Structure formats: C-alpha cells, structure tokens
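Please find the structures below.
Every number in this text was worked out from the coordinates using simple rules, so none of it is lab data. Computed from a prediction, not measured in an experiment: that's the story for all the values here. Cβ atoms are built from the backbone, for glycine too; each structure is taken alone.
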Structure P
Amino acid sequence: MPRITDERREARREQVLEAARACLQEHGLEAVSMEMIIARSGLSTGAVYGYFKGKDEIISAVVTEGTAAMGRQLVPILTNPEPPPLPELIGQLLRTIVDFGQHKRDGIDRLLVSLHGWSHSQSDPELKAVTRASYSGLRKLFADAVRRSQASGTVDATAEPEAMAELLTSITLGFVAQRALAGSAHVAAHVAALETLSHVSSADTMRRPFSRSDV
C-alpha cells in the first residue's frame, strides 16, 4: 500500500479540524462529540484517531492554530514602523479580523468558533497558558505601536502605553465577542466612535494622568 505524502496527511488533518469548526458553530462546545466530528469529516474513525487522541485534542488544535493564523495576519499591521492614527489602526485590524472570520468553505464563521475556543481554553490549563501568552503578546504589540505613535506625534505623549494597550486589546477582542453575541458589529462605527473620542481627548475634556490605582 503506497505511503501517504506529507501534503496529503496535512490536508486530511485539516479536514478533521474543518469538521470540528463546523460542528462547533452548529452545535456548540458541550454538544459536540467525537462521533459528530468523525461523521462530518468524511474520514474513517481510525483515520481521525490517527491524527488526534480525542475531542479535546481536536478542539485545542482548532484554538491554537486559529489564534496563530490570526496573529500572522495582525502582526504586520501592529509592527508598521509608521502606524496610522489609532482609529485608522483599529479599523485596519478589525477589517482584517472580519476577513479572517469569513471562512472560504462551508460558511464557517471563525469568529463565532473562536468564542467556543475561548471557553474551552479555560478548562484546559495548558491551552489556557498558550492562549494567555498569545493575547499578552498582542497587548505588547499594541503598547509598542502606541509608543511609535507617540514618537510621531499622533498620540498624546503623556498617555501610558500599557494602559492604552489594554484598552485597544479590549476593543479588538470585544469586537469579536460582540459580532457573535449581538449578531453584528461594524468596523466603520468603531472607527468613527474612536475618532470622536480622540477629538474629545485632544480638547482636554477627558484627559487626566493614568494611575495604576485606577481599577
């Protein structure tokens, strides 16, 4: 019997992950079973178990690989040596996230799937650590982008970069959650609101020094 090529093996592994994403979107984390994933994949039971030990390992792979794929698309925007004003930067990020979410096959919304992944990560210590590291890395990239914006004069030099990074991370992740939970969230609305807030801040009506005692 001819040996399966590495490319074919990777394609079949992705076929399993694709089936898991579809099952998560349609049935939710708790209702999804290994049997559902196997049936949806179109592969034999033995073939699926040849790639993954069980449901939890499949879901963990969906989370880690999805987070990594998203990160690869966001990093070039966040590491731009000459970042645009923050509202425009957020607009670029959110548009990239929307494009990433609309998967090319089976109508899978990866943003909706990601919420199930976030939930799963809270019950898996190893996955939780990996997820936290990923989003901590995102926050650091935001802080660095804020510093570059301060150097170019597009962000108030008195702003605390780490505090700004926490807010911008919340906006980004909150956008993902809002699209899934409320059914919609619009990039243009976020950009317009941030532009309005930026104008208010520049008029000194909302500006005050940040303190770590503010919780």
Structure Q
Amino acid sequence: MTYIKEIAYYKDDRSEVPNRDLAKKLANDNNKEGLDEISNYLMDKNKSIASDCLKVLYEASYINPALIVDYFDTFKTLLNSKNNRMVWGAMIAISSIATVGPEKVYEIRNLILNKIEKGTVITNVHGVYAIIHMAAYDVYYPELKETLFELQKKCRPVDFAKRAESMKAVIRLEDRESFVSLLESRKSELSKAAQKRVQKVVKSLT
C-alpha cells in the first residue's frame, strides 16, 4: 500500500485532518514501513507535500516518539530550512525525540539554542521543550541546569508561567531554592492570572 496518497495534499483537503488521521493510524499500528515512506518526502520540492509529511511524522511522535528517531538527521537538516513551517515542525519532532533519544538531541543543543533565540514562537516553545526533556535525564541535567535557568530568566512574561510549569518537574532538589528565587524575581511583570500560576509552582517546589 502507498501511504503518501493519504496526506492532505492528495486528498485536496486544506485542513490537517487527513495528516492527523494518517499519523494516528501509522503510530497505533507501529507501521514503520508507512512512516519510512512518508519520511522520504520530507525534502520534496513541493512544499505542501513536504509540510504534510512532516505533520504526519510529528503527530505520530505524540503517540510513540520512538517511531521517528530514525529520521533525526533529516529533522536536524530542516532546522536550517528557509521555510519557517518546516523549521518549527522539525523542532516539534526533535523535541519528541528528546524524550526517548536524548543523546542525539544533546549533540545539537547549540543549534537548538540558536533557533530558540532567533526562531518563531513555535520554534522557541518546542526548542525549550527539547532542552527540558533532555534535562530530565540525570546524565544531562548538570550540563543543562544553567541553560534551564537562563531560558526561564529570558522568557517573555506571557509565556513565563507556562514555562515554569513545564520546568518544575526536572529541577533537582538542590536547585529548587534558586529556581523559586528566579520565579519570585519576575512576578511583578506578570498578569494576575500568571502570578497565581507561578505561585502554584512555587508552592509545589517548597
């Protein structure tokens, strides 16, 4: 069976529904052959086809991230694409891979940090998730601890509470006091709703 014909482009569907449906089907069936076929189109000259295929792969990774680890090198290449859609899609995929294959993602941490700083909001958000996922592993936490603090420190007020909520699970006991101090230092910049969310994080860490 050919799976490429199931993407939104070939269904003449402007929504993402066909891509999500295909991703769910392939992931739930652990259909590596189908995912391999889809991955072959990530560099297609037709941007719509390439974009749809990237969507299928990162949607599949939400169900089983291990299924897309083999395509890591292509995702890494796509981080330097001139097409922002491909950049942030690749970053979502890489963030998922970081949960199961952190050693691969760790090797490109500087590239990820560069994209966090210079990329779109979606690229930034999922780049930070990639760092957080890696820091969840004991072997990488010591190296990434300062990066976590710096990312929280530089975070936009609108995203500050959500990022704090994401980071709290990986902050080690010995660093909780410092992290709480960082959160407290920026509370005055936040909306009342965000302040309440941050305060909940603080309580969970103290």
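Quick check on the output: 17.1 is mean count of other Cβ atoms within 10 Å over residues 6-13, derived from one of P, Q. Which one produced it?
This figure was derived from Q.
Can you rank P, Q by mean count of other Cβ atoms within 10 Å over residues 86-93 and just name the one with the largest value?
Q
Upon calculation of Rg and Dmax of the Cα atoms in Å from the atomic coordinates, which of the structures P, Q produces 20.3, 74?
P
When FRET efficiency 1/(1 + (r/R0)^6) of positions 14 and 174 (r between Cβ atoms, R0 = 35 Å, to 0.05) is computed for each of P, Q, which one produces 0.75?
Here the read-out was taken from P.
Could you figure out which one of P, Q the value -23500 for helix-only ellipticity at 222 nm (-39500 (n - 2.57) for each DSSP H run of 4 or more, over all residues; to 500) was computed from?
P
Suppose you compute relative contact order in percent (Cα under 8 Å, 6 or more apart) for every structure in P, Q: which one lands on 12?
Computing relative contact order in percent (Cα under 8 Å, 6 or more apart) on every structure in P, Q gives 12 only for Q.
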